[in-house]
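Presented below are the structures under discussion, each in the form of structure tokens.
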Structure I
Amino acid sequence: MFDAIFEHLAISLSALLIAIVIAIPLAILLSQNKKMAEVVLQITSILQTIPSLALLGLLIPFVGIGTVPALIALVVYALLPIFQNTYIGLSEIDPSIEEAADAFGMSRTRKLFKVELPMAMPVIVSGVRTALVLIIGTATLAALIGAGGLGTFILLGIDRNDPSLTLIGAVSSALLAILFSGLIRFLQHRSMKATLIALAVIFLGIGGIFFAQHNPIAGETVTIAGKLGAEPDILINMYKDVIEDEDSSVNVELKPNFGKTSFLFSALQNNQIDIYPEFTGTVLESLVEVPEGTETDGSPDKTYEEANKLLKDQFDMQLLEPMEYENTYALAMRREQAESMGISKISDLVAHEGELRAGFTLEFIDREDGYRGIQEKYGLNFGSVQSMEPALRYQAIQNQDVDVIDGYSTDSEIKQYDLVTLEDDMRLFPPYQGAAIMRGEFANDHPNVVNALNRLAGKITEDQMIEMNYEVNVEGKQPAQVARDFLVKEKIIEEGN
């Protein structure tokens, strides 16, 4: 919780500082040029109308994921209120006061700091206050691209269907906004010197704590990230435990709920993370370019071999030996409805495609081994297909808002809601065995890490994974404890290590 708060504040206050450094000098420069000021106001107004998710999506191809695109987006949204208020505060100073300052023989610089800025300071600080409240609220979206912060709790609450987690993130963000808004309001009518000193103390304090948490001279850190959900969270905690058991000198940092597949792979390519759990089928379907004419026999072994080979050839990456279980895609229905309609396999859906409503994730809709592949291979086209976040589709089928959803074969919700998964009778979905993926250079430089992770090769059955997911999602156990309990029980690590 405290880590998330300081991440949130570090991102928010850094963005505010950058926006202040850009907007206030620009407004001062253009305060005597009304036409140019109006142009800048129009540009900043247009930038603020861009939806935050769209802006983040546009930035990712250029600057990757993580803190940098989040900072850029937040700065863009903060420019308008700071620039606008600074410009208004300076341009609406009584002309007679300006004339008096000139009569006293003040230089332009002296007049700015002794007369204009002190008089405009309440209006300027009001703009800073507005910008900070806007930034703190918008910064929750940073969690979508792996930048952390309180948005992590919101995403986790949605994924696990746990309103308490969502409330923790939302309420904490709101309280931070209220707290800092009140602080800036208190400073609004203080002297310019007092205001600048107070703001400097805040920035240095938060920056110091953030530096202490991410100290670049504290030694090498192995960064392990995971996708959103209980299963990736369990797996990265297993990775941490076996690595530290192998070599206690290794400092392992976990980044849970980092984002979707494309975000994680991009972060791995750009050295923002070192390892994350991936699936053999996902590598072939989404990450590598499979040469035309390449065929596998559909077996787990051949799928892994081909995925590892193409990763090495195209990205100089390595996929370690996979675990036993497969977390393959599946279509699921309410057991009662499937039995009453006589549906047990995907091809059975064709006869009822017009009357059944589907609820799929965006990723599944757009994948060749997802709905696009189902349409082509099975000739199946549902009359209604709604896109939704992963956790919401289980709520939707439970509430009978949809009839068919996509899922994973190890999802705890299949057990929790008494759903039935339909047989993939035309073998569309390739094998999906979980395995650690890393850059080839990292693997060569860290043989101890590779040896540690190879302890998990061939381990974890599908039933064991479903049970562990159930313990986290339904019984409310911590992923770290579930992971450790399994490793100790299976004698992969010793108790107490």
Structure II
Amino acid sequence: MAVGGRAVTDGPDATPRLRFDTLDLASRGAFTPPPVDPRALRVGVVHLGIGAFHRAHQAVFTELAAAAAGRDDWGIAGVTQRSASVREQLMPQDGLYSVLERGRGAAPLRVVGSVREVLFGAGDPAAVVDRIADPAVRVVTLTVTEKGYRRDRAGRLDRSDSQVAADLAGCPPRTVVGQLVRGLQRRAAGAAGPVTLLSCDNLVGNGQVLRGLVHDFLDALPEAESGPLADWIAACVRFPSSMVDRIVPATTDDDRADVRAVLDLDDRGVVVAEPFRQWVIEDDFAADRPAWDLAGAVFTDDVAAWESVKLRMLNATHSLLAYLGALRGHDTIAAALADDELATAAEALMIEDVTPTLRVPDSLDLSGYRRQVLERFANPALRHRTVQVAMDGSQKLPVRLLGTVRDRLAAGAIPRQAALAVAAWMVYVAKGRDAGGRELPLDDPLADRLRMAAAAGAGDPNRLVDSLLNVEEVFGADLPEHDGFRDVLIDHVARLTA
């Protein structure tokens, strides 16, 4: 095939690769093209952590918002922090990629063009700072996962982290908070104007968390440097909280083949998602923002209530199914939910332990939300792998499950179903294999510490529970002291290891 007088044969089996010139020649009947001409989009948003979730979620909302408002100044400059792979996928494709929905009600394949640039933070940190400091940028969004914030046991910036220390010493910044602060410093010096930093990660009060970490970084700088910048941030920067929701499993070769069949083009950046998507945002911005509400986002003054429902009901149940399902040899969340015993446990967690702890938003039907969660998890087309959801358990358990545990204990109740999820995590860490003998990967920033704790309690449920409960980064100092919680954990672990 020739395009513009040159051969385009860089895809598998000589399939042309997705980009502006090849997309222009593709048949539009089977897919939805970008609603705004990507060539005309100017960067107005920087996004830190441009993984699959962002491309299936915020980037779609932003493109639809730009189209609805008739704006061409909300293109996205994405930053990939740990690996250049997303840059290598998207930049040869002019930033284009497709979103493939799986499940009932799936829309046609969508080609997205809102990402106009991808920077590799580890390889070119100065370029990241330059982008954050660009006067055309009014919003910086983040999906860097819980561990990307580099917090210590107390939830403060971990100044013992070697990369945090290097950023504080003035090296080209490689951590998220370092990049943000140095970018803000440059904005203040260059009178670049106000900006909003919008966290979209699964953290309780994520906006306040991000604000605190930025100020922790400032507090570690010399007063002559930090004082004026702190004053400028107070006047010109906002840190709204948000809640995001969409299931985005890992892309497979079969997914890429399905996209190739629709486009007759090779898309190496395709992401897969369920039809459902949700974004709830605190309406507190320092400057202009995309009209995300025109694309279906909800602006509110009370993100916390929505956030608590999502973290404790959806995310906690996801983790319960991941650990119990993986231990039983179920490869996917849908397969785990098809197991009647696990489905019963999932619903019991939401009804018995989570619901009594929630402050429900006025417009939310909690029973309907619970049913919707289970319907979404049961979608077999997604093939969301249990071991993928099981990653980073030491970071996820405190925000997904342990808040519910503490609230129920404070109310005088023993949270048996939440304890089952925690016990399943403990057994997952300790056994490292499923019921069929297959290895279960322990992908966790505390992996070495967890393995040592599990080894110290090997073979005895009492010792295993005590050893892992004493990992203070996960359980704090209070939960190991609660005999009722400890006893129910031991009971669950004994049954799961029998």
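Which structure, out of I, II, was log10 I(q)/I(0) by the Debye sum over Cα atoms at q = 0.06, 0.07, 0.11 Å⁻¹ calculated from, if the result is -0.36, -0.48, -0.98? The correct label is I. Between structures I, II, the calculation of distance in nm of label points 7 Å out along Cα→Cβ at positions 87 and 327 yields its largest number for I.
Given 4.0 as the derived value for distance in nm of label points 7 Å out along Cα→Cβ at positions 23 and 343, which of the supplied structures I, II does it correspond to? Present the calculation step by step, with values, prior to reporting the outcome.
Values: I: 5.1; II: 4.0.
Structure of origin is II.
When distance in nm of label points 7 Å out along Cα→Cβ at positions 31 and 303 is computed across structures I, II, the figure 6.5 traces back to I.
Could you figure out which one of I, II the value -12500 for helix-only ellipticity at 222 nm (-39500 (n - 2.57) for each DSSP H run of 4 or more, over all residues; to 500) was computed from?
On the way: I: -18000; II: -12500.
Working through the options, I get structure II.
We did not get these values from a lab; they are worked out from the coordinates using the rules stated. In this text, all values refer to a predicted model and were calculated from it rather than measured experimentally. Cβ atoms are built from the backbone, for glycine too; each structure is taken alone.
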